[in-house]
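Every number in this text was worked out from the coordinates using simple rules, so none of it is lab data. On a predicted model such as this, the values are computed, not experimentally measured, just so you know. Cβ atoms are built from the backbone, for glycine too; each structure is taken alone.
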Structure I
Amino acid sequence: MEANTINASTLAKMFLAGAKNLESKKEWINELNVFPVPDGDTGTNMTMTIMSAAKEVSALEQVDMKTLAKAISSGSLRGARGNSGVILSQLLRGFTKAIKEVDQVDVDVLCEALQRAVETAYKAVMKPKEGTILTVAKGAADKALELVDTTDDIVYFIDEVIKEADYVLGKTPDMLPVLKQAGVVDSGGQGLVVVMQGAYDCLLGKEVDYTIETESGSGNVAKTAPEAEAEIKYGYCTEFIIVLDKPLTEAQEQEYKGYLESIGDSIVVVADDEIVKTHVHTNDPGLAIQKALTHGSLSKIKIDNMREEHQERLLKDAEKAVAQQAEEKKTEEETPAIAEPEKEMGFVAVSIGEGLNEIFKELGVDHMIEGGQTMNPSTEDVLGAIAKVPAKTVFVLPNNKNIILAANQAASLCEDKEVIVLPTKTIPQGITALINFIPEQSAKENEDRMIEELSNVKTGQVTYAVRDTVIDDKEIHEGDYMGIGDAGILAVNTDIQTVFLDMIAEMIDEDSAIVSIYYGADVTEEDAEALAAAVGEKFADLEVELQMGGQPVYYYIASVE
């Protein structure tokens, strides 16, 4: 096949095909995560990002380059999740800058689009790291520059560019030792190659399903906390763990997710060979439970009536309103209602887990975004949360290094408020920032002090390994417990308490005074208290604080200060 140009209609189909190809391979890409933790989510984040744009493209009634470029850029920008998703959105944003003013894409335009894509993405990352999706994109753009004056055949041109991207992807382990040690290529770079290959297959005329679901299903996991919603479509927040009779096949897992999507939304399904953790908002929890029982027995069942909670809040608000009206009637003359003025500063925080959410609220957070390690909120989620805070300046606490880019992107899109993103990479850093907030001081003074205090917090998290690997010279086997610190894996063992104590030993120094422990949804209070006692016994000079966090996937989150 040979062609010199691509029109808007064909390019739209190529984009949708690339998105669908990524969606079909997202779980494989997730498994390329360097750390063998149960929350590898690069494939999911990139898929949700590009699908946000794909939905806008699918909704176009008339396709020309300008409308196509806007749909891709706007959709991916607002739907961006996680670092890989934000970088992908910036690549697409730069790409569309070069195509929006033309009627046809030829080799020259495509080459320019690839250069603009790389330029835009590198600018968006404060400290670009080679051996990542950025490197793969740059390799493709460099190959395009090499070829642009040698051929007019855009089919040959794209094929060669993708081959080079794939070649560079294969070299990423040589650029990042941690990739080589884990025996994987960069997951973000792999996602980009998958998108390009899907688009190229479409150009070649291969049969592709262009259908893009307009209703959000499992992709809508990082919702704003339910208390912010005026209307609740599904009334019961349902969570449980399936102890599997036998491991699910990929087809069974997809069928299970599909069934949950048919009865609800806000779906999170995290599966390994032994258990499946499930979260779904539905109007009939029994249906979800019955379906789950076909795969094994259930534990940790938790069902909350969100409508009831919402109704209780409405009743309290109504009672306040009645009391206020009664008070007003005591006055002799009516006075016009005065809207509550905006406060100077407010807070948005990303968190997941009943206990952690309550801690943040008690520390003054105005609006919570449900999310974190297991589900990264999008740029749109952060923007929506900022809009609901009645303050002139809004501080955003991402509390996860994989959410900071999306938060920064939201801040750049917000026009009516000053938004300050504090670079909190962990939950304990977010808590420390809030503790050091002084309302009487300016936003700038608070920003400087809170950021300075972040360096005094060390964070450790305990979870389990989902595969065998070797990282940081530590041999890890599937099912082992791992203690992960700010810079890598600190401890590995088959006993969770041993891992925690070894992890804390690596974190403390002569200046350490307090160990704060937040236990997760899969830990009993009794076990958590036993662990805290063991910490107090081994590290007698440290004060030990224990609180219920309720977070998924991570059995314990700890901070040392």
Structure II
Amino acid sequence: MTRIFADPDSFVADALRGFAAAHRDEVALVDGGVVRAQPLEPGRVAVLIGGGSGHYPAFAGFVGPGLAAGAVCGNIFTSPSTAQALRVARSADAGGGVLFTYGRYAGDVIHFGEAERRLRAEGVDARTVLITDDVASAPPEARDERRGIAGILCVFHIAGAAAERGDSIDDVERLAAHANSRTRSHGVAFAGCTLPGADHPLFEVPAGVMSIGLGIHGEPGVRDVPLQRAPELAATLAAPLLAERPDGCARAAVILNGLGSVKYEELFVLFAHVVEHLRGHGIEIVEPECGEFVTSLDMAGVSLTVLWLDEELEELWRAPASSPAFRKGAVGGPAPHTARRAPATPRAGTEAAAVPQVAASATDASRRAAAIARRLTRVARDAVAAQVDLLGELDSIAGDGDHGIGMLRGLNAAADAVETADVGAGVRELLGGAGDAWSERAGGTSGALWGAAVAELGRSLGNPDHFTAEDVVAAVAAASARVAEVGGAGPGDKTMIDAIAPFRDALAAHVQAGEDLAACMVAAATAARVGADATAAMKPRLGRARPLAERSVGHPDPGATSFWIIADAIARDAVGGREGE
């Protein structure tokens, strides 16, 4: 259990503040994460890492020479927002290009991918290497769909060491991708972790049992087996890694990683048997690591990582590194502490700032629509707040259990944004600001999708002299298309699309039939519920390890359910009256 916190909602910010104070000669806080206390030499590649918090020393602990130039730190087990990634990147950029590298998780891919796109629009040579080392999350023929776990450290160091010696961004990208292609990890859990402020773990493992194939975001393993003694556990962890050993490879970097609650003495007991087992298979171990590198709050578990070395990778693996949590060799004494430079500002010709400017020419109709949007944002927030535990329980079946918390966090941010917006704002500007706030505060996949949908809803509604029911239909269709574009999902994938699509279609059909808009909303919300309920029979095709996907069968998708909850609340409000219009 996480026992020390002030406010669960500020846990990450409080932890980062304390971390930066403890390591002020090595790192500096920026809005969204940390960067090196000393700027990179001009022209060097900035390797940027990141993801959700709760995994220390990943990610902030790996910022320093021979590793990352900066780390983007999201909420607990939740991807950082696009805006966070941009702020850290602009602060770390030294003119040699930016390489984002992180574990392959849906929310991270969406947010970091958008940050890469925006940096490129600003003239920055931005690239991405996804890390896919977890053998339990997909079979070898679908290796590119695997998620990243403790093997991320191998890629971070290979990329960071290449950047440190002055390699071009082409070479840093190539070497990071090469390291990922030869890195494999496999883990087990003995007990689940507990989020700050929660009174129970995200999952439980029965006594005398261990869960194989855990996820570092608090996900349960893919199968449970009887607890094993250290010699057998070493063989269990190593088996799928040895099965994917490159032909002729006899040298490997090895990492035994503790997930948060396994004591170091236990790790050392297991590591001795890992070494014996690997040597029995003719493998020479090069500069191994045994300790905590990628944790999951207080999860009890371990993972084994193997980086299959060639001459090029071995040279970089042996290279020096110096960060708060990972040190190898000697990189020289620390430079005297100096103040960080101010975060870089966007280059000329870049995109507009994240917070939309209020349109001075907002029409009366647009301002009236904005007033309705303000009320409906509060309605949606209250509806999700009432069901936050249910949404978390649904998400914990095959995920990390934070969907309800993330939705409420995003809706609170959206509600704050609409309440503090200029009173003269039209609906386009109001919803644009609400969408940006939702994405920024919530992070994660749902934050990206809902933020994009709300902003697109505002863009589609625009600033006309009057609105029709057909305008609402068109805006809902545009928002639905934007969700599909950002998330890459379609009907039947067991996502929020399975509730949005029937809502969109029913709304259009009933408006076309000439019904009152409030009645149309009720019919559309009913269709959304039918769609959400239908996801119980589906197996998700995106974002989860396949065995975890099997666990979700029989339970509705939390994203589709949260969409239905919001649609139903809005429809009820439409029928119940229009106070405040």
| Read-out FRET efficiency 1/(1 + (r/R0)^6) of positions 29 and 181 (r between Cβ atoms, R0 = 30 Å, to 0.05), computed value 0.30, structure in I, II | II
| query | If you work out FRET efficiency 1/(1 + (r/R0)^6) of positions 285 and 421 (r between Cβ atoms, R0 = 30 Å, to 0.05) for I, II, which one comes out largest? | reply | I
| Which of I, II yields 25.0, 87 [Rg and Dmax of the Cα atoms in Å, calculated] | I
